[in-house]
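A.B. asks: Next up, some structures in structure tokens.
Read-outs: derived from the displayed coordinates by stated rules, not from any lab. Everything quoted here is computed from the prediction, not taken from an experiment. Cβ atoms are built from the backbone, for glycine too; each structure is taken alone.
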Structure I
Amino acid sequence: MKHADPKDISIGIAAGTGAYLLWGFLPIYWKLVDHVPSMEVLAHRIFWSLLFMIVMFVSLRKVSQLSYDIRYLWTHPKIIAGISLSAFFISVNWVLFIWAVANERIVEVSLGYYINPLFNVLLGVLFFKEKLIFWQKISVILALIGVSIMTFSFGQVPYIALILAFSFGMYGLVKKQTKIGAMTGLTIETLLLTPVALGFLFWVHADFSSVFYTDEPTTGILLVGTGIATAIPLLLFGIGAQKIPLSFIGFLQYIAPSIMLLLGVLLYGEPFTPVHAVSFFFIWLGLIIYSFAKTSFMKKLTP
């Protein structure tokens, strides 16, 4: 068995941690543009992400690789259909995230990303016929109890959290099926969405200056930055996923929703009631059990 390079592991841990830290603090950025309608922010995020990714390909001298990938995909309509579906799910996830932050629902956003790993377990069972060990089943049941407590106590389903978990889970599922690299995948997804995004922006606004907020330079710069804020964590995550085990990535992924929860409660004063505490307790307990069960299971499979 080949031993991993300690330097690669260190780079992977740093990249993965950086990705989840940036994702965790992302609500602060969306708060800065909460005066712009969520659909407009989404459209700008798509457009500027595409431009930023093109700049990345040029600076890394990988334009020929991107060109080859596009030509290859053009002759494989099933893969294009898959990327189109993943683009749909990630756009749903993005716009709901932006809207929720602007409407003081960051705590529910964090709940969605705590639920997501356990939702992925269900997707694995449904689509890949994966078998769950006993403790993984217990972890899913605990998460369902947590969501049920919140639903019955407040009289409404935490739909924001569930849609965020569902859309990001389905995005990951489709990405797994299409097997496209992170850089190429994001570039193609935003390329497919950009005509719709620009069409929407010019439909809402009368002219170029209002589309790009040239009369409000601070807002315009922040909207340009949405592309950078989108691409950099994804690129860091891609580096981390290549250099460290997925089981370790599984632990790192709880950094982001934990930061979001603290931001929502401590920085933005969102309510965190005893019902929230009990619900989150069951979900956290489920995640802890799931993480240790998964790590133990992976060790048994490792020669």
Structure II
Amino acid sequence: MSEINNRKVAVIGCGYVGASSAFAIMQSGLFSEMVLIDSNEDKAEGEALDISHGLPFAKPMQIYAGTYDDISDASLIILAAGANQKPGETRLELVNKNVGIFKSIIPQITSRNKDAILLVVANPVDILTYTAARLSGYPENRVFGSGTVLDSARLKYLLGEHLDVDSRSVHAFIIGEHGDSEIAAWSSANVSGIQINQFCEMRGFFKHKESMKNIVEDVKNSAYEIINKKQATYYGIAMSVKRICEAIVRDEKSILPVSSIQHGNFGIYNVALSMPVIIGKDGVESDVPIKLNENEQTALRRSADTLKDVIETSVRL
């Protein structure tokens, strides 16, 4: 095992999501070295070359295609490998194909590196985060998924558009599954500390339930709409990956709704799903208490049960 290089990242899987994430990471200037790995070596080499040609406009960095032997000193390993979600296919329907891929990838990682953080980006992200945690044997704080970071960004964006306010001033989380059973945590949503319904009324909106329902449906359907129109979503998730990397590399103690294995939040155990946590240099540092009403708690437990059913029927580790 090599000594860990805190400025080195590995991206495994150079499809739309992996390549876009690598591009966003290059622009961030967070790392000095990035290795791209893909079962199609030519694809990895092509992406490394293409992204490298932007370096004169960014920060110095070594970007190259490599093999699993090149990850031994990486501090962060991004798992973007897997089959793409097809039009009309749910994230959960991807389970069998992508769990199989992870069963071949994770042993390659653990035989070379025991100290990295594993960031799961491939879908279904919650199932694959659970799979990666169990297969790797890594401490659970160092195995987590991008979860609902993107969904929460979509919620903030849509609320910003609805209220005609900077989306960065909107504080709201999507929690639970990154998928059809996800929940908007309206009870804790606010705009710069002002409760969301109160802020809506300040802006002339009074049909709260109708607006909330429409916005949540738009968030849930965003990926399907994009996939139907352009076959894949990748820019939004690439920015989400960059944001998570920032929190880790800079030890920001940022609060992000990543997917991690639960140990009692609202009575939920032994399943990976998204809840707000503090993210720093060691990965998931601690849970963040979040206020949920009874309906939201019930929906969250239902979301957890949906994921548990998939684990019990489809994930054999």
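A.B. asks: Taking FRET efficiency 1/(1 + (r/R0)^6) of positions 138 and 170 (r between Cβ atoms, R0 = 25 Å, to 0.05) for each of I, II, which is largest?
C.D. replies: The structure with the largest value is I.
A.B. asks: Given a value of -28000 for helix-only ellipticity at 222 nm (-39500 (n - 2.57) for each DSSP H run of 4 or more, over all residues; to 500), point me to the structure among I, II it was derived from.
C.D. replies: Checking each candidate, the match is I.
A.B. asks: Right, next: With relative contact order in percent (Cα under 8 Å, 6 or more apart) derived from the coordinates and found to be 42, which of I, II does the value describe?
C.D. replies: Comparing all candidates, it corresponds to I.
A.B. asks: To test your reading of the models, identify which of I, II gives 31, 26, 18 for semi-axes √(5λ) of the Cα gyration tensor in Å when calculated.
C.D. replies: Only one of I, II returns 31, 26, 18 for semi-axes √(5λ) of the Cα gyration tensor in Å, namely I.
A.B. asks: Taking distance in nm of label points 7 Å out along Cα→Cβ at positions 50 and 210 from the coordinates of each of I, II, which one would give 2.3?
C.D. replies: It must be structure I, since only it matches.
A.B. asks: Using distance in nm of label points 7 Å out along Cα→Cβ at positions 90 and 226, single out the structure from I, II with the greatest value.
C.D. replies: II
A.B. asks: Upon calculation of distance in nm of label points 7 Å out along Cα→Cβ at positions 194 and 234 from the atomic coordinates, which of the structures I, II produces 1.3?
C.D. replies: I
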